[in-house]
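Multiple structures are listed underneath, in structure tokens.
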Structure 1
Amino acid sequence: MRLSGLYVITEPLLRDPIEGAQLALEGGARIIQLRDKQATTRQLVQTGLTLRELTRRYGAILIVNDRLDVAIAIEADGVHLGQDDMPAALARRIVGEHFIIGVSAETVEEAVQAEADGANYLGVGPMFATTTKPDAGAPVGPERLRLIKQAVSIPVFGIGGITQENAGAVLAAGADGICVISAIMGAADPKEATQRLVAVLAKRGL
């Protein structure tokens, strides 16, 4: 599975995760992440099983945010871990080699450590100011992504405040793809918004 292109993260406060994922997949998204900070474990599993069917139908990748147990239970393709979540090295020991592990990184040091711990890709950000994640730090900008990309050999995704208008700057810095939440989940027409971002990526062969 190629880790590149448009990576869409669900946000139930903006749109029903299943509806949003369906429209994003129709528009050409390659990776869907199930992210729901308010849901119970049972709710995450139920939503995740539906998303698993959807992503398989479209040949896309399903990642679960934070919850390795849920990712394993629903047979997702992988898990995404933040700096305060389970260490990637421990997750790798649990799941083995044939499971995608993504890690959030804001600095070169965090990125290098994540790769050493067995991460398959990095989510670097926030690129720009964002209101979707209240706990996000100050924007790191495309230049930080460029430095991280030079320091690691795994795919790097930019995340945080990315829109159709500024996505080009993130890709020019060397990103293998972009992660978005509100640009799709908060759009009036998520499918069209996805298609527009996919077109921006396609210009760079992603």
Structure 2
Amino acid sequence: MPRRVENRIQKKHAVTILGEGITEQHYFTHIRTLFGYNYTIKPYYFSVTSLTEMDKKIAEAITDGGYAIAVFDADVANRNDIEKRKLESIRKKYANKRNVIICDSYTSIEYWFLLHFENTNKFFKDSDATEKELRKHIPDYEKKSKFLHNFKWVSDLCSEGKLDLARERAEYFGQNGESYSNIYTAFELLDKLKQV
């Protein structure tokens, strides 16, 4: 009987990161190693291709009081009215849930990476344009496992206070510009839970 209670307490503070691609999966795997955060990344969560599936995975992750951090690119939602309504619905559904963090980035997670180097929220027509700008700072960057698997790119990305700069910039810009990223809110939660 005491074992059940212990498991429930542990689950209450369990954090699950879910997302839509290998970039997010590798990035958060390296971040966990780099900063000693405590969360679960389940690889099959990183094959979600629709916001409907994302919503289902969030609901699974918060069962028994766990936390869900949903990381995805918002470019599809901005091009497709149906997906845009789904994104608005997810935001509304979880707006008052302290255990769900919606970490979308427009155009893509590469904009979040770019904030480590540039103080900008200018318009990028698509994720390719964002990646092109990012390559000015990380010349060999590519969305392929061979590159993403290497720990060094995230270590370099976060070095010399660049992660703090990205967090400050993303929070300052909010969603009021041409580009945005809410990934900084994941770090706020992870830092808070790390202190508990």
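Bear in mind these aren't lab numbers, they're just calculated from the coordinates by the rules spelled out. The shown structure was predicted, so the numbers you read here are calculated from the model rather than taken from an experiment. Cβ atoms are built from the backbone, for glycine too; each structure is taken alone.
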Check your understanding: Among the shown structures 1, 2, from which was the value 25 of percent of Cα pairs over 26 Å apart calculated?
Key -> 1
Point to revise | Top of 1, 2 by FRET efficiency 1/(1 + (r/R0)^6) of positions 65 and 153 (r between Cβ atoms, R0 = 35 Å, to 0.05), largest first | key: 1
Exercise for review: Out of 1, 2, choose the structure whose coordinates give helix-only ellipticity at 222 nm (-39500 (n - 2.57) for each DSSP H run of 4 or more, over all residues; to 500) equal to -15500 when calculated.
Suggested key: 2
Revision key, fill the gap. One of 1, 2 was used to calculate P(r) over Cα pairs in 5 Å bins from 0, in percent, for residues 73-128 alone, yielding 4, 18, 23, 20, 18, 13, 4; that structure is 2
